[in-house]
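Bear in mind these aren't lab numbers, they're just calculated from the coordinates by the rules spelled out. Keep in mind it's a predicted model, so treat the numbers as computed, not measured. Cβ atoms are built from the backbone, for glycine too; each structure is taken alone.
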Structure I
Amino acid sequence: MLTRFSTSNFKGFNTEFTFNLRNTNGYEFNKESVKNGVVNHAIIYGQNGVGKSNLGLAIFDIIGHLTDLNKAQYSSYLNAFNKSDTANFHYEFLIDSNKVIYKYQKTDYTTIVSESFSINGQELISVDRRISNEAKINLKGTENLKTTLSNKNLSILKYVNNNSILDENIENQTFLNFFKFIEGLLFFKSLNHPIYIGLEIPSKGIQEDIIENENVPDLEIFLNKAGIECKLVVEKQSNKNIIAFDFNGKTIPASNVASTGTISLISFYYWLQRLRKESKVSFLFIDEFDAFYHHKLSALIVEELKKTGVQFILTTHNTSIITNDLLRPDCYFLMNKKSIKSLAKSTPKELRAAHNIEKMYKAGSFNVQ
């Protein structure tokens, strides 16, 4: 699990910006939203321009140099007001009950200046290329690895993971499971132009994938549950299988008649297939997850995500889902350009299950400063 993250000099984050998922309260309701003392299900609110999307991109920067998965595509990297030439990233994870810290600095998306990896306070891999290209590697089984690496686009961690057969011990297994966690990260945003980072990018059309996985009947159930009364069939069009709506025997391709919201739901279902597969997705970030949804549908999507057990972070402007029936006050976060805090930590008032936290939010009862 991701437990804490901070960054500075990345995009809109000039000074250090920290997102702490360990600062929870001992609520006795919606216990599944917190796991091992860490927020497992989070929803972030904030005005336009405070950096909600950039927070997701910052967390997923790690994909760029540790994996060969689908990467982010953007131009600006460093903060325009910061005089430093490096962006800083600090991750804390809970892997196999072990505290894993990974820190690094980069001058751009591909150029790595320094890295440090530790487990339970013991630094096991490190390099600072401003001082030397010589890396320190203290994992059993790496004794014969070359430790001088001048290629600034090559992560020392990725090099170790790809070029060594590690001995069997707790540290090495945690290191391998750390990579397994990173390779299960998934970011997506369907608003305007779809963006996917991490896990995979559809190699085929989304509809083709759903058809090949034999999930059209389940998609039909999902759409009807979402309030879209329909009957789905598969038919051939231009030598390609497509999903169509069946209107009492008359079929029309879904892409021809589906609303923007329905198309967005079908896209979400593509990823839901993977979320339901055990160990396929380890961590999920959906930006503007319900931009095209009615508030009842937004709540349904959150409930479906909760069923998967996957740690997730969602951003939204929809206040109707700020309710203790869905999550809890330490899982709803308020964000501005300088900080992010849960509702529970944004008021001196002791919040209970009976409180109408949406009403309190609209009344300005919470302060993120």
Structure II
Amino acid sequence: MRPLAERMRPKTLDDVIGQAHLLGDGEILRHIVKNKQPVSLILWGPPGTGKTTLARIIATEVEADFIELSAVTAGMADVRKVVDRARLNWQTNDRTLLFVDEIHRFNKSQQDAFLPHVESGLITLIGATTENPSFEVIQPLLSRSRVLTLQPHTEESLKKIILRAAEQENLSKRLAPDAVEMLAKLAGGDARVALGNLELAAEITPDKITSAEVNIAAQKQLPNYDKNGNNHYDTVSAFIKSMRGSDVNATLYYLARMLQSGEDPKFIARRMIIFASEDIGLAGNGAMSLAVAAFQAVERIGMPECEYNLYHCAIALAKSKKSRYVANAKFGTQKIAHDFPNLPIPNHLRNTPTSITKELGYQKGYKWEANFKHPEGFLPPELKNWSV
């Protein structure tokens, strides 16, 4: 028997729950279906938000030949077969809609292979990805497609999906309200996870399905996080911004999420060393020493005990006074060095190892004294009025 999530897959746009920003009256997907004019799309969103479902519905509504590939298993030979089939469809005025799941897994040459056929209209391409398409899909393909962002399901929309499935599967009388709440909470915005947990919970008990059965079925809520993808960078970004905003609670929440998801603690410690100079700098000169000490502690102690050191450092950095002086000085001097890369070093600052260089005026007027201020200053004359 097909999994419950597959059996519950909506067949029309009206059956889809959630994604109102794409499916409401006048929104793009409604417009495509109403006018039966498919356009190439990149559907970007987390797992279980309806990317495959929407592609299938669009193909049905616009009466196109639907071809589905997974970039995980497909190769160039599969792409060529699709093109051959599309050419046959073209001869009979039939449309071809190609859906590529995990399109970011295709390399550049594989993505390039679609370009002429998308541009000519031979193929309408719908790609699905959980990764930011700006980084993972080639620019020429992006320019020929519309990128639509799908949002994780809210707990309210998940409850509607769960209750509809329970009704269809004759589980409504067995499903306790607390089980519905728990299923929605543990799914993490993923409808497929919610329905999979419901199906397993129903199988492990012949009687009432309560939150206890749901917990057994779900075992543990896995964080929606991967160490090289968007969730990784988004969570790290939130961690840094929370420290910059001196919000200790948010800082520790994102730190806990990273550690719970298996993030490398040395990566977190390195980010805090950078933060200590970039965002605290001269406002708290001890911050960098603390961050470096935390990194050394992580290296020497390891998980899980080094979590204390990470929390210690994160709290201190979040509470510290902030200053962008170091960062601003860095960017300002990099720009001026870029704009004036070859200004001659003033003679009075040059090295003078020989009598010839002394005769040329090297080090003239310079005194070997602490805090000595040369009358001509230390910058090239062209920059004498510049400061960080």
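Each of structures I, II was scored by percent of Cα pairs over 33 Å apart; the highest score is held by II. Calculated for structures I, II, mean count of other Cβ atoms within 10 Å over residues 246-253 is largest in II. Check the numbers for mean count of other Cβ atoms within 10 Å over residues 126-133 across I, II and tell me which is largest. By mean count of other Cβ atoms within 10 Å over residues 126-133, the leading structure of I, II is II. Taking -7000 as the value of helix-only ellipticity at 222 nm (-39500 (n - 2.57) for each DSSP H run of 4 or more, over all residues; to 500) derived from one of the structures shown (I, II), identify that structure. The value was obtained from structure I. Supply the structure label, taken from I, II, corresponding to relative contact order in percent (Cα under 8 Å, 6 or more apart) with the calculated value 20. It was calculated from structure I.
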